[in-house]
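Values in this text are rule-based calculations from the coordinates and carry no lab data. Everything numeric here is computed off the predicted structure, so don't read it as measured data. Cβ atoms are built from the backbone, for glycine too; each structure is taken alone.
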Structure I
Amino acid sequence: MKIINYVKVAKSQKNPIKFLISRILIRTKLCKFFVIKLKNYNLRFYPIPFLGSLWINPNYSHTADIFFGDYLKVGDKVIDTGANVGAVTLEASRQIGSTGKIYSIEPHPQIYKYLIGNIELNNFKNIKTFNIALGKENGVAFLSDIKSDDQNSIVSNNNGIEVELKRLDDLDINEEFFDLIILDAIGYEKFILEGGKIILGKTKCVHFPALEKFFKNFGYTFTDIIEIFIKSGFRIYRFTEDGIISPITEKYVPKEDLQITDLLAIRDLSDFMKRTNYSLDKN
C-alpha cells in the first residue's frame, strides 16, 4: 500500500497515529520485538494485520470470545481448526487448565510458526499442534497465501502453497469425547466435517461461522452443513452476547453480506444450559 493510501486509511481509524506506527512496525519487521498483553495470555506482535489491529486495541473482544468464556470448563477437551496465530487456542488453553487438552490445527506453514511461538511465549503445556489442512480425504491441497492471514483458505487451483491434507478422524487425537470443536475454515467446513464424522459423533458442541458466500465458493450451501449436523445428532442455534440462544430451522439462510454469523451445533441442550446458564429464546 502506498504512503498516501496509508494516510487515507489512518484518518478513518479511531487511533490514526497508532495505526500508522503499527504498519511501520509490520513493514520493518520490528513488530516482533513487541508483545501484546491480553487478559489471560500474551501474543507476540508478528507481522500480520490481525495482530496489528490487536496491538492497536488489545481490549477488542468478539462475541465468540465471550462464548468460550461462558462455555469452557477445567478439564475440557477441545479441537481448534484454523488456529491462526493462537488467540482462540491460548484462551481455551487457559480456561481448561492443566487437566484439559486442546488440539490446535493450522495449515499455513508461516502462520503455524507464529502459533508455536505464541504457545512457547505463554509456556502452555496442554496444547498439541498440527501443521496440516483438514479435508474429506488424505492427500495434498493448495492454500492461499494472502496478507490478510485470517482469510487464507483452500483454493481449487494450484495457485497457492502446497500443504498436507488429512481427515480429522486420521489425526493422532485420542479422547473418549470432545467438549468443543471450533470450526473455522473459510468455506471448507463441509469437507472437514465429512472427514471427521467419528470425532463429530463424540463431540458435545461445535462453534462455527456461517456465510453463504464462502460455502458457495466450494459448490455447496448452508443446508448441506445442517444435514451433516442433524444426522450426527445436533441441533443448530444462534446466540447472543447476553447469553440467549435460539434454534434455527432447516430453512435458515445465512446473510449474503460480509457479516459472518457465529452459530452453535449442540448435541445435548440440557447439558449445554447447565454449563453456560444461558437462556432459551423459543420465539
Structure II
Amino acid sequence: MWDGSVKEVVGNSNGITATFKGWREDSGSEAGRFDYYLEVIRAAIAGMEGKVGNELHGLPLVISGMASSTIGMMNLPYGNIPFSLDGSDLPIHTMDAVENFEHPIHLISGVKSEHDVMRGEETQLVGAVHDTAKGGAHVYIFPGTHSKHIRTFEGKAVSFKTYMTGEFFELLSEKSILAQSVSAGGAFHDPQNLEHFREGVSAGLQTNLLNSTFHVRTRSVLEGQGGEANYHFLSGLLIGSELAGISGPVTIVGGQAILACYEEAFRVLGVTDVARVDGAQAVVNGQARIVRHRMATS
C-alpha cells in the first residue's frame, strides 16, 4: 500500500512551454493538440517504467498545473476563490481510458480571483495543508518564477497574490544593464554571500524597488563589488520586496535551495513562525487528496 510519500521524482526538460512549442512546430493543429500531448506523456511514462522496473498499465494519471491552460493539452475554466483546503471543490476533468491511451486521466484546473490566476499552486496547497490545524489565518508562499502568496482562514483559501520575483531576477540579471554587474556562482551559505543577500533583503524592505535595483550597478562601479556579491544582493533585494509586510505564521512550499533563501529572508524580517514543506511532496499529496474526493462523490 502506498504510504503517501514521494519515493522518487523523475523529471525531464519537456515542460509545458517546450511541449507547446513542440506542438506548434509539429503541426499546430488544434484537432491534434490533445493527442500530441498524450504522446509526450506516453513517452514519459515509458521512461518511468524503465527507471522503476515495473509496468504501469492502466494506472490513473493525475495532472495539475499549466496542462489545463491555453498552452496545455486542454484549456479548462478556472475555479473560484475561496475554495476548501481539502480540495473537494476544485474543478477537475476526468477522462476514461481509451484504446490508444490506457490510463484514465484526472486533469485538475486552476483558480482565479478578480485580478489574479494560478494553476498548480492550488493543488500544492491542498497537499501542503494536509491534516494540520486550519482554524487561524495563515500564509502559504510558493516561490518561483511567479511566486504565489495564498492566505487561508477557517479551512479555506480566501485570497492570493502573484509576485513576478523569479522572472524579474532573470530579466534584470541577464537582459538589463545590471547584467554587466552580476554573475552567478558561489554557495548561498558562504558567509560573505549570506551577508550580501541579507543586505539586499533589508534594502528591498525599506526602499523603492525601481530605485534600489540600480544600486546593483553602483555597488559595482563605486564600491567595487564583484558579480557574485551582486548576484546574491539582487536576489535578496527582490525577495525582500516580495515579502515586505508579511508576518507569521507562514509556510514556504518549494525545493530545498529556494526554501533556504526564503527562510533566511524571514530571519531578516524577524518572522520566526515559519514552516517549510517540500514542493514535490506537496504536489503528490494534493493530487491524491483531490482525486480521492472526486472518486468518493462520483
Practice task
Figure out for me which of the structures I, II the number 13 belongs to, where relative contact order in percent (Cα under 8 Å, 6 or more apart) was derived from the coordinates.
Solution key: I
Practice task
Could you figure out which one of I, II the value -14000 for helix-only ellipticity at 222 nm (-39500 (n - 2.57) for each DSSP H run of 4 or more, over all residues; to 500) was computed from?
Solution key: II
Exercise for the section: Could you tell me which structure in I, II was used to calculate P(r) over Cα pairs in 5 Å bins from 0, in percent as 1, 5, 12, 16, 18, 18, 15, 9, 5, 2, 0, 0? Expected result: I
Problem - Among I, II, structure where FRET efficiency 1/(1 + (r/R0)^6) of positions 158 and 182 (r between Cβ atoms, R0 = 35 Å, to 0.05) as derived comes to 0.40 - result: II
